[in-house]
1. Computing distance in nm of label points 7 Å out along Cα→Cβ at positions 150 and 270 for each of P, Q, which one ends up highest?
2. To which of P, Q does the computed value 16 (relative contact order in percent (Cα under 8 Å, 6 or more apart)) belong?
3. For structures P, Q, calculate mean count of other Cβ atoms within 10 Å over residues 62-69 and state which one comes out highest.
4. Between P, Q, which one scores greatest on distance in nm of label points 7 Å out along Cα→Cβ at positions 198 and 302?
5. Assuming -8000 is helix-only ellipticity at 222 nm (-39500 (n - 2.57) for each DSSP H run of 4 or more, over all residues; to 500) as calculated from a single structure, say which of P, Q it is.
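Laboratory data are not the source of any read-out in this text; all were calculated from the coordinates shown. Just so you know, these numbers come straight off a predicted model, no measurement behind them. Cβ atoms are built from the backbone, for glycine too; each structure is taken alone.
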Structure P
Amino acid sequence: MRFGVAMISSVFYPSIGGAQTHTLRLSQKLKARGVDVLVITRHYEGLERYEEIDGIPTYRVGKGEGNLVVAALSYIVGALRVLIAQRKRYHILHCHLMISPMTIGLLAKPLVRKPLVINPHRSGKIGDVGFLTHNRPITGRLRLALARRWGDAFVCISRDIHDELAGIGVGDNKLWDIANGVDVDHFAPLAIEERRALRQSLDLPSGPLVVFTGRLVTEKGVNVLIDAWPRVLREKPEARLLLVGDGDQREALEAQARQLGIAEQVIFAGGCADVAPFLRAADAFVLPSFAEGLPIALLEAMACGLPSVATAIGGTMRVLTDDVHGRLVPVSDPSALAQGLIEALGPAGQSWSEQARQHVVAQFSLDVVAERYMEMYETIQPKLKGPQAANQTQQA
């Protein structure tokens, strides 16, 4: 192994979401480059305390259920124990999100004396910096001050996040603009006949199919999407909306669809470990979020050649160019969302499809992204380069 990285993330598999997918896929690409990666995440009832997930050693610590304060403290204490016990195995601390994971990183750094990478995943009022600034005015600002001082590198997956970090005083020399990436081999389009066969195997309808993949939570704006769907049906009566994911809003969304009389036209597929088959079977993708960093779900859909309709927020605008790869629409605008979806299911969608795939392959391939992470790690820890790093790992 060239060197080791300890990934600290509040959420990880089997939980499904953008941060989880990013952490796992990046870890796999780093491992393929000789990096010894381990993940430390929260434990939830029914899960193993330790297991390897697709080859990535995963430690689950603390108690994820019950009182929020107890859960947070138990996660922090448990993570520190693992980091101290495994300190000879890794050379970089990499924390995803600026809440509990960053707190763990800040507490661990003086104990294990390793460089610290801080990786926000969202921008805006409910993003990492916004949450700590507005929702935690005392402890949050203290944590941000410590991050400015002790953080060795900050990953900026979008320009908004870059600007927010610069706005709180993080120096340009610490800001690394590295987009999220996608495995463009796993997420790839199918020929028409293959898509038709895949739909049959998934028991999906044969008409126009729009897919959403992600958590069914408030910030994803799926309620706006369901409000928009009757307008789509007026133009495309055979169209169906496929929601792949789960979350605390599912019951409310199912009730909303029934109230609007479109329950038969909206398919709740639930969560799954791999959304690629559903994306490859669909005709268009939709992401109606209120807030995003750089959405993995959108990258995966575009890699599959899907014309996409998404709200013009955060890193979404870095990925999708309006009327080139799909349609950007205002937040909380069912009418604009419906019109974009109608276009995506029409002639414009064919052009958007080709451009979307080419764009993601060129700019957001996970292999390209992994190389940028390697460059960042080696910059903040120069002794990781070359044979010296290998010798250090062996001696450890």
Structure Q
Amino acid sequence: MPFPPFAYRDRTLFVEDTDLEAIARSTSTPVYVYSANAIRERYRRYDRAFGQTPHMVCFAVKANSNLSVLRLLAADGAGFDIVSGGELFRVLQAGGDPSRVVFSGVGKTREEVEYALETGIHSFNCESESELALIDSIASRLGVKARVAVRVNPHVDAQTHPYISTGLRDHKFGIDIAQADEVYARAAALPNLIPDAVSCHIGSQLLDTAPLVEAFEAVLALIARLRARGMGITTLDLGGGLGVPYKPEQREPDVTAHIGSLCARTSGLTLMTEPGRSIVGPAGALVTRVLYRKSTATKEFVVVDAAMNDLIRPALYQAHHEILPLRQSGAGTVIADVVGPVCETGDFFARDREMANVMPGDFVALATAGAYGFVLASNYNSRPRPAEVLVDGAGWRIVRRRESLVDLIRGEEA
């Protein structure tokens, strides 16, 4: 079974010490299920990898913003990488320390910047000179100094899906590294900014660390130039991006080796990193129930009660999620399309997939769904969003209740 913490015991799929089918029958489906111990351990793996190097591991809230997940990480000492005022609000509600929050993103509003400064966040990763000027202006009015990094774009091809690649000149993110020296000089002249860091993030779901190392080398060279000009750069923000195996044959990058090799090159710098998927992705699954089996002249369909509004990654990115029966019946396999109820041909979780020969009433789990799952869910087709459950050992609790039909129209007027 290649997807711990989910494993079979006596032909029954468990997460930690909890039977997934017991959760499914108790909560109804679809339902997201997360492993608390997997989240803790995957965060700690990053934290340990830095050894004695001054560092901060900031969980990328966009990957999974459930309050209980954030509280779990905050209790372990995690910082947080946010991309909106709403994510900052969630972090604060979950007990996160604002002084360990870094605000990223290409389109911060005036209101969001003011909220972040009033809250006392650690720093901003800035993506344009206009943004630097806005932060300086608001900081002046509030009588504070704002720590900032310029997110530089090193023009390194992350060789990942084009929708999650961010490091090329034709992407909306960052400032061309060729222009960064002069941008930093102008930022240093703004009286209410402290430009003491450099940030770089080239994309996500990277199973090969070579592009990250290439970008790292370019940023180190930039920092050397900036320091030679007298700028007090103390921090290197490595971004995130390490991938996870969605298929059995894929192998996860060695976080300890990767981080350790970077630490060995950065004496005198504080390092920051912003993992998201690699902390929560394998820790979650979407459990769904088979509604129907349907055959045509050319296809076999397995129709389930989850849909693209619950997990959009296969439709949006052609992403692969292993589909695992909650009970191994011994009924062999079938080659089928796994589809949901939404009225779109794009509403599928797998096409021509060899999978367990499940029947109506059976439950299956879509593995590695802890990242970019519920956070991308919608109410398309007026479907209530699913519940979320957090498992800790043999115990579990609902950490977000399933939406009701009344929730669908809350705030509307007829």
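1. Numbers: P: 4.2; Q: 2.1.
Largest one: structure P.
2. Values: P: 16; Q: 20.
Comparing all candidates, it corresponds to P.
3. Details: P: 12.9; Q: 21.9.
Answer by largest value of mean count of other Cβ atoms within 10 Å over residues 62-69: Q.
4. Working: P: 1.9; Q: 4.9.
Largest one: structure Q.
5. Values: P: -14000; Q: -8000.
Answer by label: Q.
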